[in-house]
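Coordinate-derived values only; no laboratory data. What you are looking at is a predicted structure, and each value in this text was computed from that prediction instead of being measured. Cβ atoms are built from the backbone, for glycine too; each structure is taken alone.
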Structure I
Amino acid sequence: MFFKLKHCRGISNKELVFLFEKREEFNLTSLSPMGLADLIGIKGGKLERFLTSYQQIVEHPVTWSDYYKRTPFLFILDNDYPDYLKEIYNPPIGLFYRGNIGLLQTSCIAVVGSRTASFYGRDVIKEIVPGLVRKGLTIVSGLASGIDTAAHQETIYNKGKTIGIIGCGLDRIYPKEGKHLQNYMAKNHLVLSEYPEGTPPLPYHFPERNRLIAGLSLGTCVIEAKVRSGSLITASLSLEMGREVFAVPGSILGLESIGCLKLIQEGAKCVTCSTDILDELIYKI
């Protein structure tokens, strides 16, 4: 049921979580689409989009059945759904995935940063990531250009494991230059999305994606970030979740360092080597 609802327009993850929490109070499978909408409180244009998309699914049962069978989907009640993710505000009701779902049961650290990584930022990745991999940590990032891509690639180079979380359907590649990396990770590591196939990379998807990067991880390490950066959102979410926040210092004159220096001023752990991170996580790994 929730797999089907994930593909309906006009209904948010928060509303799906609300339905999930009401599953024992109401017999959800017996409710009509309109009954579900009334229970959630969907109105106006959203109601029309929800009912129309639900009807489209109902009208193509054979096509839908085939799609369901070939689309790996991790529901919040499944054994492989990570406990860490259940703890966050607005946990995804389900995740679409390609690759090794067992990586969700490993100890993870998020490594994120600027999409316009400098030579310094890339050198920092080469300095820090290998030490994290040697300790068995799975590196989580967003498959974006710059630091994210460098973190995934360095992990793979060091024979570690990495998880990429994207802000579009798994059949989409964003950015386009990441096609080879995303396809490789989907076969040999793990790529996740809370959006069904066909969903484009819309701007508001990325803050939503960032909460998953933070939510899967013991902590978040930011390597290069401008004053307004999605990586700072990830760090803020990590802090709200009670997870560790790490930041790598850079030049006080560099635009790519402003965000990290601000995090350090606000109490993030200053990182100059992998040991700085491992010392904070020693009892959690």
Structure II
Amino acid sequence: MDERPAYRYVVDAQEAVDALARFTNEPVVGLDTETYWDRSTNQNRVSLVQIAPRVGETLVVDVQATGVEVVRPLVESPAITMVAHNARFDELILLGASLQPAALIDTLRLARMTLDLSSYSLAAVVAHLFGLALDKSLQQSNWRRRPLTRAQLQYAALDAHITLRMFDELKRRLEAENRWEPVLRAATLTGAPAREPHRKLKPKTPPPVLTDEERRAVTRLKRWRLERAHAQRLPAYMICSDRTLDELAHIRPDTLDALKSVYGLGESKIALFGPDLLAALRDAFN
């Protein structure tokens, strides 16, 4: 497998439109995005959109230069299936740019339903399937600054390219086990994430009045939240809202069951990072 796939870096809008036109007949493409943290809005913003075909160059579109409209026809086409690892993140990023992904499959979900691994990160799955060690050191590099380095562009192109190869290999294995169709349905995103059924509505009561000690704890919890958000490539608000952190510092729950009474913490969040959150809360008061 080519660890440095051929790629084309595009910064001109018309060139991007022309280059993307050749993907019209591609039934499946690899998709990835690179983002940066916008401190003015406390949100991740899209910097690059990478599209990989099975044959030919991976297209690395600099949407800071071209604008996002150039990728809209492909992203919103139901005829072109896009595969991405942790696709929900890329979906949220594209939605944040006013794009509506039409056909998106999550290789993270595919891998979880196919392989027995301790980690299902892109690097871990690629290492297992292909024996290839991905260098993820550039993942947290500055994707807002221009010019981007050649190493950054190669990194960006490889992620989209190898995600498509990973999809093909997982599909091959699942077809051999006669499990492809049900697993594919489970791995296909069907729209923006819905509100959790057990998620608590915004309370009518005013937020708690915090002591100085509790406010210091909230500051420490916000650092934990930011680290967690960066690690999972999610906006910070999707980890915990400010109101949730205030209640955590005020109530100080010390068990997973006690977390259920805190505003904004549904069952899925507690299952995902409840123990880590309790540890962070204890540390916040030390």
Item to check | Structure (I, II) behind the derived value -0.32, -0.37, -0.78 of log10 I(q)/I(0) by the Debye sum over Cα atoms at q = 0.12, 0.13, 0.21 Å⁻¹, for residues 75-130 alone | outcome: II
Item to check | Origin of the value 36, 22, 18, where semi-axes √(5λ) of the Cα gyration tensor in Å was derived from one of I, II | outcome: II
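Quick check on the output: 1.3 is distance in nm of label points 7 Å out along Cα→Cβ at positions 19 and 35, derived from one of I, II. Which one produced it?
The structure behind it is I.
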Item to check | Read-out semi-axes √(5λ) of the Cα gyration tensor in Å, for residues 139-186 alone, computed value 34, 11, 6, structure in I, II | outcome: II
